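Enquirer: The structures considered in this document are given below.
No lab work stands behind these numbers, since they all come straight from the coordinates. Please read these numbers as outputs of a predicted model, since none were measured by experiment. Cβ atoms are built from the backbone, for glycine too; each structure is taken alone.
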Structure P
Amino acid sequence: MGQLLPILILVAIIIIAGLLLARFGNSRHYEIELTFKQLKDYFLKKHYCMSCNNKLKRRAKEEYKGEGWSDIMNTFSYAKKYKRIYDLHCSICGRSYQSEQLNS
């Protein structure tokens, strides 16, 4: 029993540290709104600019939404909240498109 006690204490410390990291460790939460069709269109198709016919590059932008408590998978944590926006960008003319604009 004397050798087992330090191992049990170490396991308890690891479990408590894991719970605290899950609650307070990640200080950023991202909100992403993409349908399966948009996701497939964004990553699997090649798109070209409507005005200069240049190949568009994928780009992800982050918009800061504020700080506060979040409920993600029944775990409450305090974090900075961001909304991630995906678009397609032309490096020549500087125009940006959403995938719905190019398919219509």
Structure Q
Amino acid sequence: MDMYNALHALAEQIDSDVEEIRNAASDAGRQHTRIPIPGGLGTVTVQGGGQLVSVDIDRRGVGGTNGASLGRQVVLAIREAEARAKSATQEQLNAAKPPPEHYA
């Protein structure tokens, strides 16, 4: 009976840990990362998993640039925002993940 109780307790702990990680992933996925487009051209915003939410162009900053340059700057900003969002999400998941000795 002792072995059954130990296995049952371990299964409950694993279920609890999985739920905690799911919650952390859900929270991280809802967070937004907003960074400026180089040259003061506006901002880009992505969600926690790196999904693009918006590109906001500041008309005041666009006057001195051409379409190709603007496009490059927007792509650079999106890539940077995606990388930051993914990194922040990974940090949150790592913080929620129990250490291996947790199940020993």
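Enquirer: Quick one: helix-only ellipticity at 222 nm (-39500 (n - 2.57) for each DSSP H run of 4 or more, over all residues; to 500) came out at -21000 when computed from one of P, Q, so which one is it?
Expert: The read-out was computed on structure Q.
Enquirer: Here FRET efficiency 1/(1 + (r/R0)^6) of positions 40 and 96 (r between Cβ atoms, R0 = 30 Å, to 0.05) was calculated and came to 0.90; which of the structures P, Q was it taken from?
Expert: P
Enquirer: Shifting gears a bit: One of P, Q was used to compute semi-axes √(5λ) of the Cα gyration tensor in Å, and the answer was 46, 10, 7. Which one was it?
Expert: Going label by label, the one that fits is Q.
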